[in-house]
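Just below sit the structures, each encoded as structure tokens.
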Structure P
Amino acid sequence: MRPPRAKARKAPSIDIQVTSSRWKRQKAAERTVRKALAAAATATRARAGEISIVLTDDRTMRALNRDWRGIDAPTNVLSFPAPSRNGKSNLVPLGDIVIAFETLKRESKEDRKPFLHHLSHLAVHGFLHLMGYDHRSDKQAAVMERLERAILARLNVADPYRERAR
């Protein structure tokens with residue numbers, strides 16, 4: 001007699017919106033984001049739900065950062081976790097992740113990282129924020145960075161924190 005099968009976890013559904021023409025490699029970017037989020041969802045055992053990804057530009061990111069965080073400057077990634085809901089639907093919103101093209105490109109060049117690898121890192125980083133991880137304290141940062149490294153290693157992406165560790 002076979003043992004009962006474990007119930008399979010359904011991965012989050014991902015909706016990607018491209019709001020800037022600067023994302024010329026849109027299909028490669030979308031594939032990269034989907035792959036990164038699938039790895040992150042597996043690693044964190046994320047519940048089923050919906051995640052919205054917005055691939056945008058620095059102008060839009062600056063406005064979001066100003067309006068939501070009081071910082072009048074663009075940033076590479078912002079995460080907006082959805083409020084917790086008690087419902088029976090499997091497609092509960094988990095939140096939104098917004099990534100800015102120009103900042104991503106500039107950081108990739110400055111750090112000598114492949115663009116799509118840095119995109120993977122930002123997608124994973126944003127996802128972990130949706131799952132409740134943070135880096136406000138050294139202890140929280142260490143936990144979050146360790147998980148980021150493990151997820152990115154599964155994707156064959158080099159440790160994004162290696163320069164800082166030296």
Structure Q
Amino acid sequence: MESLVVWFTATLGQYISRELVIFIISMIPILELRGGLIAASLLQVPITTAIPICIIGNIIPIPFILLFIKQVFKWLKKVKLFRGIIERLEKRAMGKSDAIKKGEFWGLALFVGIPLPGTGAWTGSLIAALLEIDIKKAVLAELVGVAIATIIMSIVSYGLLGAIVG
């Protein structure tokens with residue numbers, strides 16, 4: 001993930017502001033808030049500026065995924081080129097859904113919040129949509145998860161990484 005963050009930071013940073021770079025990175029699947037905070041640290045954006053930008057960038061896709069992903073997947077499955085990819089995405093997401101099924105709210109919040117590969121708001125939203133979790137409960141759980149991820153990644157990015165780089 002860090003190499004992707006460095007690439008996006010270097011590539012986008014030539015053309016747009018540091019703040020817009022971290023906002024965009026925070027919206028990208030896989031990178032999300034975690035990548036945005038790492039990029040902010042590398043770009044030396046103050047933590048008080050970086051956190052709100054990364055949170056907003058990370059939560060913007062959540063309602064769209066929850067509301068529309070099943071329809072988008074249904075439509076894409078009709079196209080032979082995309083059918084296999086979508087079926088693998090669904091299978092992978094559902095394979096990670098056991099923890100969420102058990103604790104629903106807290107399972108989803110922790111899934112989104114704990115910074116491990118394959119977790120985060122995008123995957124959490126996809127799983128919540130596929131499990132048909134109530135949208136209000138899913139959004140609230142994901143916001144709690146984003147808050148948890150913010151705390152963890154702020155410590156990592158600005159504490160540990162900041163001490164090494166800065």
Structure R
Amino acid sequence: MIPSPPIRAAVVVASDRCARGDAVDASGPAVADVLRNRLHANVVETRCLPDDRAELSAAFRELAHPDRAIDLVASTGGTGLAPRDVVPEAARDVIEREHEGLMDLARLRCLEQTPLAFLSRGVAGTVGSTLIVTLPGSPRGAVEMLEAVADVLPHAIEMLRGEPNPVADQGRHGA
């Protein structure tokens with residue numbers, strides 16, 4: 001079997017303070033480290049944007065464009081309950097097929113570490129063959145939520161790429 005090419009990923013940080021240069025972001029680099037070290041992903045782009053729905057939607061749309069060939073966009077920040085937390089809405093503006101179960105799994109797996117995981121309104125879904133996941137803004141929360149679903153992301157990417165899955169094919173064909 002031919003090995004899959006590495007996951008091509010992008011990281012989007014939603015933070016007014018970081019976008020203005022008033023603070024240094026720690027969650028984006030932490031998420032990029034998990035993508036590189038745990039998923040062996042090639043992080044091809046990182047962006048820090050203000051908590052602005054239109055700007056975030058435009059970034060998600062651009063990063064998911066087929067010409068970019070990005071498999072996974074992981075965003076941090078803007079998933080809470082504060083009035084400027086608009087990342088789930090920005091992602092939904094672009095997402096073609098929402099995948100509620102992925103973030104439900106992340107919240108459930110993080111429950112033992114912190115019940116605050118259920119305050120995250122993070123969403124996941126696909127735009128063409130790109131998977132978007134929205135993570136909390138704290139480095140710890142973002143890393144925990146990403147690591148909570150890291151074991152299923154490679155298979156999700158393979159399915160989005162249309163790559164054959166011998167295990168699934170076995171079950172389908174009764175072999």
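Only the coordinates and a few stated rules stand behind these numbers; no lab work does. Values in this document were obtained by computation on a predicted structure and should not be read as measured data. Cβ atoms are built from the backbone, for glycine too; each structure is taken alone.
General remarks:
- Here helix-only ellipticity at 222 nm (-39500 (n - 2.57) for each DSSP H run of 4 or more, over all residues; to 500) was derived from just one of the structures P, Q, R, and that gives -25000; the source is Q.
- Structure (P, Q, R) behind the derived value 17.9 of mean count of other Cβ atoms within 10 Å over residues 72-79: P
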